[in-house]
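Have a look at these structures, which come just after this line.
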Structure I
Amino acid sequence: MKNKISRLYGAVLIVLMSVSCVSGKKFSELEGTSRKFMKERDEFKTQNLALEMENRELKSKQAAIESEISAVKEKIDAVEGERDKAVDDLSRLTARYNDLQNAQEELIKGNVKETQRLLSELSEAQANLQKKEDLLRQLSQSLDSKKASLDEVSFELEKRNQRLLELEKILDAQKRIVQDLKTKVSEALLGFENNGLTVSMKDGKVYVSLDEKLLFKSGSYEIDANGKNALKKLAGVLEKNPGIQVMIEGHTDNVPYNPGSGQLRDNWDLSVKRATTVVRVLLEGSTINPRRLTAAGRSEYLPVDSRNAADARQKNRRTEIVLTPDLSELYDLINKY
């Protein structure tokens with residue numbers, strides 16, 4: 001099961017992040033698919049929270065029913081004690097009545113009234129005993145009903161718990177797949193991390209962020225040797241993990257680009273050109289399927305630091321490579337429930 005999840009996890013990444021020079025329509029479709037998966041993940045988390053709330057409510061209901069059953073049992077015990085006492089009283093009165101019947105023939109006067117009194121007591125005791133037995137029967141029926149309700153709630157609670165466990169397994173599998181991908185990328189780029197390159201996880205994806213100084217000279221889209229070396233190591237990871245979709249995003253600062261005599265007009269052109277240059281370096285001499293790659297220019301409109309300061313602008317001049325594992329199998333498992 002774990003291997004199957006890993007294979008499917010590798011396939012959703014391929015569909016989400018193709019890093020080649022695709023048309024705007026294709027890029028929009030892929031971006032829509034990415035948003036859909038992120039929305040489904042958020043809905044899944046919301047559903048997970050709702051299930052936890054239902055679980056707590058069912059447990060509270062179960063505790064209330066068990067408390068009612070305990071009270072009913074105590075009442076039954078009290079009624080049974082009263083019934084037993086009534087039975088003893090009836091036996092005692094019956095014995096006295098029998099004695100009176102035996103002596104009735106010898107009684108002449110005055111004994112008839114005593115006999116009637118005893119008969120009245122006997123009748124009253126029998127009526128009282130009947131009431132106690134009726135009440136006991138009603139309480140027994142109520143107890144059976146409460147037990148049936150408790151069984152139903154317990155069964156529903158068990159189903160909810162099972163559902164919650166399945167969803168937690170799916171979330172854990174997703175986290176393991178993304179963490180495994182981040183580990184592989186970090187190991188491949190070990191010599192470059194904290195030297196203009198960072199690897200991080202966010203929203204179920206792995207982000208490889210490369211500072212401008214690691215890849216390009218200011219205002220240029222030509223990659224130097226050190227930058228190519230880092231990209232080649234990353235390409236080796238992508239070759240071994242064909243289920244990963246790759247989005248290359250070029251980012252600039254907010255300083256207007258000076259076109260000079262070149263072909264680039266503004267920061268939009270520069271960011272796109274840098275992204276496509278990275279795509280070509282990743283594909284050069286590799287077996288990576290170009291359909292997995294998507295090049296995108298973000299210009300200055302997605303900064304990591306919005307301050308109007310030199311160090312902030314330096315942070316914003318970067319290239320981000322977004323790796324998305326294939327999560328199709330995980331979403332198939334979610335849809336089954």
Structure II
Amino acid sequence: MAESSNLIKITSLNFESELASFEEKGITEFTLQDSEILEHKGKLLKFLQTVEKKAPGLFVTLPVSASILDMDVVKACSNLFCTLEIPLEGISKGNTYLFDKKFFSKRAQMLNNFGLVFGFDLNFACTAGDSVKLFRDRLDFALSLYPNHIDFPQLEKNYSGEPSKTTATFSTQDIKMTKETAFACQTFYTYGRAVTWFLAVLAPLKMTPSKFFQDFAEWQNHNNCGIYSGWSIDSSNHKDVEKMQLAFLKFKYDEKKKNELFEVVSNIVRLNGALARCYGEGEESILDMNYNPDELLSGGAFDIQSFHENSFLENSRIKVFMGDDGPDFKYC
């Protein structure tokens with residue numbers, strides 16, 4: 001189905017003619033939901049090639065299994081404006097939850113090598129043998145692969161599934177706590193557009209991502225913006241979330257006695273946030289920086305401690321704007 005102002009049924013029989021008409025119908029974004037195409041490599045490749053030919057400007061969302069993402073499919077996707085939504089899940093065997101990290105690592109590496117945007121769908125308490133510990137392990141693993149975002153089916157309003165009756169390792173309290181952690185991740189990482197800097201900023205704290213988000217969930221609860229508070233991410237914008245990110249990071253860096261590094265962290269978060277809003281919303285920003293912006297966007301900033309020790313303070317004011325080749329900045 002197409003997600004747009006016009007609801008259109010696309011099947012493997014008529015997608016070529018339908019795609020050709022998208023531009024005149026004003027359709028710019030499309031989510032493919034036809035399993036007949038998504039689960040068949042040949043049909044999926046034909047669909048991708050047709051999009052490239054008939055609707056090259058179309059933004060396509062592809063909910064696909066990692067198993068179908070071989071080199072041919074990934075190369076075809078790299079020619080499009082698209083995002084991949086990949087279920088990050090295992091199987092139950094003998095009441096044991098089996099999850100193949102090597103398999104997903106190889107797929108993610110291939111996607112990252114081609115510069116593709118992808119996200120993971122991560123569930124919990126749905127498969128026999130799953131546990132809170134295994135969910136946290138999957139979450140930590142998922143974030144190590146640099147997904148653009150992570151979604152949790154159980155947090156969606158239209159989710160109708162129930163935890164498996166055979167998943168006795170999740171108590172009611174476990175499910176509540178896991179939902180809080182998932183919501184915290186969704187808020188901080190996904191809506192906070194943190195993929196470019198999250199692992200670098202987390203490293204000095206010496207915390208796993210799941211522990212970080214568990215703590216952030218507690219912070220959200222205390223600040224009336226947790227999953228059960230009635231606060232909705234839809235009622236906020238990215239600037240609001242960025243303020244939350246910076247407030248919590250300041251708290252954690254002070255707590256871990258790393259407060260001397262926070263100025264670097266703040267500069268990285270604010271600069272990347274302004275660039276993300278420029279790209280996403282076309283928003284221009286004026287920022288006061290304490291370090292050279294080019295250095296903050298370089299590989300050297302991935303090591304916060306080293307950056308702090310080896311970079312000079314360089315106070316400046318910059319304007320972030322949309323340039324000819326994408327978001328850019330200039331000194332004011």
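Identify the structure, out of I, II, from whose coordinates distance in nm of label points 7 Å out along Cα→Cβ at positions 31 and 71 was calculated to give 6.1. Intermediate results must be reported in sequence, preceding the final value.
Working: I: 6.1; II: 3.3.
Considering all the candidates, the number was obtained from I.
Can you say which of I, II returns 3.4 when distance in nm of label points 7 Å out along Cα→Cβ at positions 103 and 215 is computed?
Values: I: 11.7; II: 3.4.
It traces back to II.
A value of 28, 14, 14 was derived for semi-axes √(5λ) of the Cα gyration tensor in Å, for residues 39-158 alone; which structure in I, II was it taken from?
Numbers: I: 60, 9, 8; II: 28, 14, 14.
The correct label is II.
Which structure, out of I, II, was semi-axes √(5λ) of the Cα gyration tensor in Å calculated from, if the result is 34, 28, 18?
Values: I: 87, 18, 15; II: 34, 28, 18.
For semi-axes √(5λ) of the Cα gyration tensor in Å, the value 34, 28, 18 is produced by structure II.
Given structures I, II, which gives the highest value for mean count of other Cβ atoms within 10 Å over residues 47-54?
II
I have 31 for relative contact order in percent (Cα under 8 Å, 6 or more apart), calculated from one of the structures I, II. Which structure is it?
On the way: I: 31; II: 9.
Clearly, the read-out refers to I.
Given -24000 as the derived value for helix-only ellipticity at 222 nm (-39500 (n - 2.57) for each DSSP H run of 4 or more, over all residues; to 500), which of the supplied structures I, II does it correspond to? Write down the numbers at each step before the final one.
Numbers: I: -24000; II: -13000.
Working through the options, I get structure I.
Assuming 2.1 is distance in nm of label points 7 Å out along Cα→Cβ at positions 127 and 143 as calculated from a single structure, say which of I, II it is. Before the final figure, lay out each step's value.
Working: I: 2.8; II: 2.1.
The structure behind it is II.
Values quoted throughout were computed directly from the atomic coordinates according to the rules given, and no laboratory measurement underlies them. None of the values given here were measured: they were computed from a predicted structure. Cβ atoms are built from the backbone, for glycine too; each structure is taken alone.
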